[in-house]
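Below, each structure is written out as structure tokens.
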Structure I
Amino acid sequence: MARYSTGHKDATHRRMVEAYGPRCKRDGIDGSGIATLMSDAGLTNGAFFFTPANGAQLAHLATLYENKTLRPVLDRTFDFDLTLDAMAYAKQGRANGKPSLAQPPAPGADS
């Protein structure tokens, strides 16, 4: 038996994204940490999963990038406010690269 319902992961992800937008606009991209974001979304810190960096893997990737063996491929760029649309686009499996998000200007920054 599954621990969570089928749509639980998507719903949790949506809550995180929806909480991050207003927080980022208010405090800037570096204005708060994971604990604040999770609290805004009504989630625990355990809902946020990340993979720790592996120095050897990152060094290898850097070498590949510098040698032009590894080339990032971006499909299209979405405004930050359209993060959910970017995620939906990526899930379709038809992208010819990774969708990216345009970072909003910092609060008080000149346009």
Structure II
Amino acid sequence: MIEFSKVVISEVVPILFYLMEKLKISQVPIFMGETCIGSITEESIIQAMQKTKNVSELKAFEIMGDSLPSVSPKASLNELSSLLSRNPAVLISEKGKMVGIVTKADLLKAISHR
């Protein structure tokens, strides 16, 4: 699980590129206040590039996809694997606040270290 900075819906795509590259991640949850309202993946950015010449002028809400599912920090590996089979990542929420994100790579590392 990694901690993450909240990306807001009005953020411009170049900031998302930078964040994804710096953190070596392939998806970013998008927030409105404390609520995750969508996500941006490498795939959604590539699709946007095919539709417009000026991707750098787009904002997160213009290319975001569905929100990521959320579980408690006590979620089992089985629950995480089930969600990750259908989603690129899963948010970790504790007392209504997002505290981290688990990706497919994180799950594979956890399984390999058992």
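Which of I, II yields -14000 for helix-only ellipticity at 222 nm (-39500 (n - 2.57) for each DSSP H run of 4 or more, over all residues; to 500), as computed? The structure behind it is I.
Starting from the value 12.6: which structure in I, II was mean count of other Cβ atoms within 10 Å over residues 18-25 calculated from? Computed on structure II. The value 52, 44, 31 for Cα extents along the principal axes in Å was derived from one model only; which of I, II is it? The read-out was computed on structure I. When FRET efficiency 1/(1 + (r/R0)^6) of positions 26 and 66 (r between Cβ atoms, R0 = 41 Å, to 0.05) is calculated for each of the structures I, II, the largest result comes from II.
Taken together, the values in this text are just the output of simple stated rules run on the coordinates, not laboratory data. On a predicted model such as this, the values are computed, not experimentally measured, just so you know. Cβ atoms are built from the backbone, for glycine too; each structure is taken alone.
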